[in-house]
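Next up: some structures, all given as structure tokens.
Read the figures in this text as sums done on the coordinates, not as results from a lab. This one's a predicted model, so the numbers in the text were calculated from it and none came from an experiment. Cβ atoms are built from the backbone, for glycine too; each structure is taken alone.
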Structure I
Amino acid sequence: MTEPTIRTARADDYDAVVAVVDDWWGRPMTAALPRLFLDHFHTTSLVAEDADGLGGFLIGLLSPAHADEAYIHFVGIRPDLRRSGLGAELYERFLVLARAAGRVRVRAITSPGNTGSIRFHTAMGFAVHGPVADLDGPGRDRMRFERRLDVGPGA
């Protein structure tokens with residue numbers, strides 16, 4: 001297996017991403033990833049590719065409303081590459097990008113039942129808050145993650 005190559009996403013990566021996302025999650029997820037994210041935020045998103053094609057992606061953005069924040073909206077890793085360090089590498093590259101853009105915190109959310117995501121974010125140095133009731137609408141509680149970029153290693 002070749003090491004995945006990570007690059008800045010392009011708007012035209014959208015079709016490849018949505019072609020795999022439901023399969024990678026084992027349930028319908030494309031509604032959480034409309035085309036607008038890669039149309040408008042591809043320059044702050046990342047794609048990993050190897051000889052087998054798409055290996056992973058991170059959809060992230062620099063908040064236009066909060067000049068000190070960046071946000072990771074959606075991350076996917078091909079099942080055979082999970083636990084390979086690719087997810088951590090995508091996150092680290094996004095953190096570097098956010099810090100270079102003057103952001104001092106990165107945020108993300110997940111559902112309270114997504115224990116794998118909670119463990120991953122904790123291991124990546126994110127503070128975990130929640131569950132936050134109704135964060136994504138009535139009855140849609142979420143865990144909120146935050147990592148400060150202006151303190152600690154790499155600051």
Structure II
Amino acid sequence: MTHTKIIIGIGVLIGLLLFNKTKPNFLKLILVGLSICFTLGYFMEFPIGTVAFMSFGILALVFSIWCVMNKNIISFLIGIFTFLSFVWTLFDYQFWNLLQFLMIIPLFCYIWTLIKYPNYKKELSVLTILASYELSEFLIIIGTWIK
């Protein structure tokens with residue numbers, strides 16, 4: 001088990017603990033979907049692992065669209081960076097390291113949401129899962145610099 005799965009797993013557990021504070025049922029559905037995608041990601045065989053990876057990216061896009069519709073820009077940034085990471089990995093774009101380094105932007109946005117907790121209470125569970133994914137991506141690039 002890599003540190004990436006441990007970090008995302010902790011984020012999923014914290015997100016599930018915040019399940020009751022997630023208000024719209026739509027966000028609860030996204031939260032459950034992200035948790036299932038993470039669980040299915042352990043089965044890295046062809047069909048299941050690929051479907052879980054693609055579903056995680058699609059759910060991040062759906063969350064980003066929901067944030068735009070509700071005029072929540074900070075949450076949108078966290079969601080769209082997760083989706084961009086999914087797209088860059090799926091299509092094997094160049095400059096992947098640049099996007100991993102830019103994951104510091106949504107991490108600062110997540111810290112901002114923790115500071116302004118009452119304003120983001122209803123979507124904090126989903127934001128925690130997405131921020132843990134972004135933290136793991138950022139730590140991958142930091143790990144390559146340290147070696």
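One of I, II was used to compute volume of the Cα convex hull per residue in Å³, and the answer was 110. Which one was it? Kindly include the intermediate steps, with their values, before the conclusion.
Details: I: 119; II: 110.
Checking each candidate, the match is II.
Could you tell me which structure in I, II was used to calculate FRET efficiency 1/(1 + (r/R0)^6) of positions 76 and 92 (r between Cβ atoms, R0 = 30 Å, to 0.05) as 0.95? This value belongs to structure I.
Starting from the value -26500: which structure in I, II was helix-only ellipticity at 222 nm (-39500 (n - 2.57) for each DSSP H run of 4 or more, over all residues; to 500) calculated from? Attributed to the structure labelled II.
Taking 20, 10, 5 as the value of semi-axes √(5λ) of the Cα gyration tensor in Å, for residues 28-67 alone derived from one of the structures shown (I, II), identify that structure. Answer for the origin of the read-out: II. Which structure, out of I, II, was relative contact order in percent (Cα under 8 Å, 6 or more apart) derived from, given a value of 17? This value belongs to structure I.
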